[in-house]
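A.B. asks: For reference, the structures are reproduced in the following blocks.
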Structure I
Amino acid sequence: MEARNCFFAETAKELNIEKISEYLIYVNNRFDVRFALLDHLHFFIPPGADKQVYELELFMRGILDVAKKAKNLQDDAL
């Protein structure tokens with residue numbers, strides 16, 4: 001198994017899916033990151049959201065779109 005570096009990021013800011021997408025695509029291109037783990041999903045929904053389950057569902061759909069974009073960028077680079 002090939003050794004890989006491990007990167008951690010922490011933020012106290014509220015992040016939306018667009019900003020996370022930018023970050024993930026950047027680190028994928030810059031550092032060849034192939035795996036990302038997002039922890040504590042409640043940080044990714046707007047504070048005080050009335051429909052938290054719905055907001056999480058939207059976030060997860062957004063993350064799926066980000067993964068598809070990153071895969072397409074990798075495929076195009078090959």
Structure II
Amino acid sequence: MIELLSWSSVAFAFLAALFWFWSGLVKLPKDITVGYGGVGGSVQELGDELRRQSKRSARAAICAGIAAICQGLVLLLTT
């Protein structure tokens with residue numbers, strides 16, 4: 001049981017790192033178009049990309065929380 005929890009902790013910590021890395025790869029528009037004829041992304045595109053980044057970060061935080069719970073259970077069971 002302890003070994004399973006330890007390996008689960010490792011796996012979820014690794015997944016958290018991957019999700020946070022993936023979150024950092026989201027490309028945000030460098031310039032925001034205001035009005036007509038501007039160059040760059042729209043406010044809608046910015047919002048869409050920020051939502052995508054936020055979802056990835058949320059998944060990473062969930063994985064990190066699960067990893068912490070698994071590790072906490074290992075500590076409780078070994079003392």
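A.B. asks: Looking at structures I, II, which one was relative contact order in percent (Cα under 8 Å, 6 or more apart) calculated from, given that it came out as 47?
C.D. replies: Values: I: 32; II: 47.
Structure II accounts for this read-out.
A.B. asks: Which structure, out of I, II, was helix-only ellipticity at 222 nm (-39500 (n - 2.57) for each DSSP H run of 4 or more, over all residues; to 500) calculated from, if the result is -18000?
C.D. replies: The read-out was computed on structure I.
A.B. asks: Of the structures labelled I, II, which one yields 2.9 when distance in nm of label points 7 Å out along Cα→Cβ at positions 43 and 59 is computed from its coordinates?
C.D. replies: Going through each structure in turn, the value belongs to II.
A.B. asks: For which of the structures I, II does the calculation of Cα Rg over 2.2 N^0.38 Å return 1.22? Each step should come with its number before you reach the end.
C.D. replies: Values: I: 1.22; II: 1.65.
Derived from I, not from the others.
A.B. asks: Right, something else. One of I, II was used to compute distance in nm of label points 7 Å out along Cα→Cβ at positions 11 and 67, and the answer was 1.4. Which one was it?
C.D. replies: II
Just so you know, all these numbers are worked out from the coordinates, no wet-lab data involved. The model shown is predicted, which means the values in this text are computed figures rather than measured ones. Cβ atoms are built from the backbone, for glycine too; each structure is taken alone.
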